[in-house]
Structure 1
Amino acid sequence: MANDREVLRDVWDGKIPVCFILNTEEICDLAGPDPFYLMVPRLSYFPLCTEKVKKHFMRHIQENDKQEMWLEFNGIPLKWHYPIGVLLDIYANDIQLPWTIVVHFNNFPENALIHCNNKDVVEAHFLSCIKEADVLKHRGQIVSSMQKKDHHQLWLGLVNDKFDQFWSVNRRLMETASPEEGFKHIPFRCYINEDKFVQKLVKPINEEGHRETLKNLLEQVLPDNENVQVRTHGIIPPLETPLQWMAEHLSYPDNFLHLVVATS
C-alpha cells in the first residue's frame with residue numbers, strides 16, 4: 001500500500017456538524033426539548049454516535065411512543081447502513097451546515113429502513129461489507145486469514161474513532177503483491193440517488209498493464225452519461241485519479257469506495 005498516511009488521517013478526521021431536532025408531533029410537554037448539536041464522524045454510522053441524542057429526547061415523548069429511533073431529512077428516512085459521509089454527499093445540494101435532522105421514535109418506516117435495535121446489527125453489517133470487499137480485492141484470502149480479535153479490533157477502531165487501532169489491522173486489507181499488480185477488482189458503490197447504487201467488476205489495471213482511472217470507471221458504470229462527476233468525502237476528485245490509489249486512500253472503513261454522482 002502506498003504510504004500516504006496524511007491523506008488517510010485527513011479522511012479519518014472528517015467531521016460533520018449536525019443539529020438534531022425532535023419531530024414536533026411527538027413532543028409531549030409544552031416547553032419541548034432544545035435542539036441537540038453534535039459533531040459526527042463522516043466515516044461512522046448514525047447508530048454509533050446518537051446514543052446521547054436518544055437520551056436527550058426520550059424525556060420529551062409519551063411513554064408509549066418510545067419505540068425504535070430513526071432519522072429523517074427533508075421528509076426522507078435516512079438509511080443508517082450508509083456511512084454518514086455518504087448520506088451527506090447524496091443530499092449535499094439540499095444541506096446547509098449544521099445539517100438539521102429530525103428525530104423520530106414512532107411510525108417506523110418499514111418499507112424504507114432496515115431495523116437496527118442495537119449496535120450488534122451495525123457490526124454485522126460492517127464486517128459483512130469488509131468481507132465482501134476483500135473477496136473483490138484478494139478473493140477473500142486476507143479476511144479469512146485474520147483472527148476474530150482482528151475483526152473485533154477493526155470494529156472497535158471505528159466505534160471508538162481510533163485511527164491507529166483501526167489501521168494497524170486495516171493496512172493488511174490494503175496490501176498488494178506488488179505496486180504494479182493492484183487489487184483483483186476495486187470495491188466500489190456508485191450512487192445514482194438515495195435508493196440506487198451500481199456495482200460492477202472493475203479492475204485497477206487494464207489488459208495493457210495501464211492503471212485505470214476514475215474516468216475509466218465512470219465510462220463502464222455510466223456509459224450513457226458524458227462529463228459525469230462524482231463526490232466522495234465531500235470533494236469531487238479529478239477524473240484522472242488512479243483507481244488503485246483511490247481504493248487505498250479514499251475507501252470508507254468498510255473498504256468500499258462510495259461514489260455519489262454529483263449534479264450541479
Structure 2
Amino acid sequence: MQKRAISNRFSEKAASYEKYALVQKKMAEQLSQMVTEKTSLCKVYNIVEIGCGTGGLTRTIRKHFPDAHYEVVEIASGMLEQAKKNLWKHGLACSFFQADAEEWVWEQQEKSKDLIVSGACFQWFAKPEKTLEGLGSILKPGAPLFFSTFGPDTFWELHDSFANAHLILGEKGVRHGLEFLSARHWCELLEQAGFTDLEVIRKYERLTYPGVWEFLHAVKAVGASASMEQANGLGRRKLLAEMARYYEQTYKREAGIPVTYEVIYVRAVRSA
C-alpha cells in the first residue's frame with residue numbers, strides 16, 4: 001500500500017482513534033510494562049518512538065524516563081498533532097517529527113539511541129528486513145528495541161468469511177487486508193539484522209461487536225481498513241454482503257460476533 005495513502009487515512013481518523021482503538025490500548029499497556037520492567041533508568045538518555053499514533057504509549061514511556069531526550073517519528077500529520085495535544089495536556093515534552101520511519105532511520109547518527117519503542121506500527125513497514133537493520137544501526141551496542149505488532153491470526157474469522165464468500169459467488173479468492181508476519185518470521189528478521197537476546201510474547205485478544213458492520217466501522221475509525229477493496233461497484237457490494245452473512249451465520253453468538261487479534265510483543269537487543 002502507498003505510504004501517502006496510509007498517512008492520509010490515519011490522519012483523517014486521528015479524532016476517532018482513541019474511542020475505537022481498544023486492542024491498541026491494551027497493547028500499549030503491555031508494551032509499557034515490558035519496557036519499564038526490563039530497562040534501567042540510569043542507562044537511557046536518548047529514546048525514539050516509531051509511530052506514536054495519538055500518544056498513548058508515548059505518555060507512559062515519557063513519564064517513566066522524564067530526564068531522557070525523547071524523539072517521536074510519525075508518518076501521519078493528523079496523528080502527530082493529536083499526540084502533541086495529548087502530551088501537552090500532561091505536561092510532557094517530546095521532539096516530534098513527521099516522517100516515514102523507513103526513510104528517517106537512514107538519516108540518523110549511528111549508535112546514538114539508548115532505546116527504541118513502537119506500538120502497533122511495524123506491520124505497516126514496506127521493507128521490514130531493511131528497516132530493522134537501520135534501527136539496529138542507530139542503537140548503541142547492548143541497547144534494546146521493544147515493539148508490538150499483529151500476527152497472522154488477526155481477524156481470522158473475517159478472512160475465513162471472505163474466503164467462503166468468494167467461493168459461494170464462484171470467484172477466485174483474494175486476500176483482504178494486510179499480510180501480517182508471524183512471531184517466528186520477526187525473530188528471523190531481527191537475527192539477520194544483528195539483534196540478540198530476543199524475547200517474544202504472543203497473546204490473543206478478542207472483542208465482540210453487535211454485528212459485522214459495526215466491526216468494520218470500528219476498524220475504519222482507527223484508519224486501518226480491514227477490507228481493502230478488491231472489487232468496485234455492484235461486485236464489491238455483493239461480496240461484502242455475502243461475507244457479512246456468512247460471518248454472522250457461522251460465528252455470531254448471543255453477545256455478538258467475535259473478532260480475534262493475535263498480538264506479538266518483542267524485545268530485542270542490539271548486538272555489540
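What follows draws every value from the coordinates through simple rules; no lab data is involved. Computed from a predicted model, the values in this text were never measured in an experiment. Cβ atoms are built from the backbone, for glycine too; each structure is taken alone.
Worth a mention:
- Given 1.8 for distance in nm of label points 7 Å out along Cα→Cβ at positions 190 and 254, calculated: source structure among 1, 2: 1
- Of the structures 1, 2, the one that 10.9, 28 was derived from, the read-out being Rg and Dmax of the Cα atoms in Å, for residues 94-149 alone: 2
- Label whose coordinates, when distance in nm of label points 7 Å out along Cα→Cβ at positions 78 and 134 is calculated, return 3.0 (choices 1, 2): 1
- Which of 1, 2 yields -14000 [helix-only ellipticity at 222 nm (-39500 (n - 2.57) for each DSSP H run of 4 or more, over all residues; to 500), calculated]: 2
- Here mean count of other Cβ atoms within 10 Å over residues 70-77 was derived from just one of the structures 1, 2, and that gives 16.1; the source is 1.
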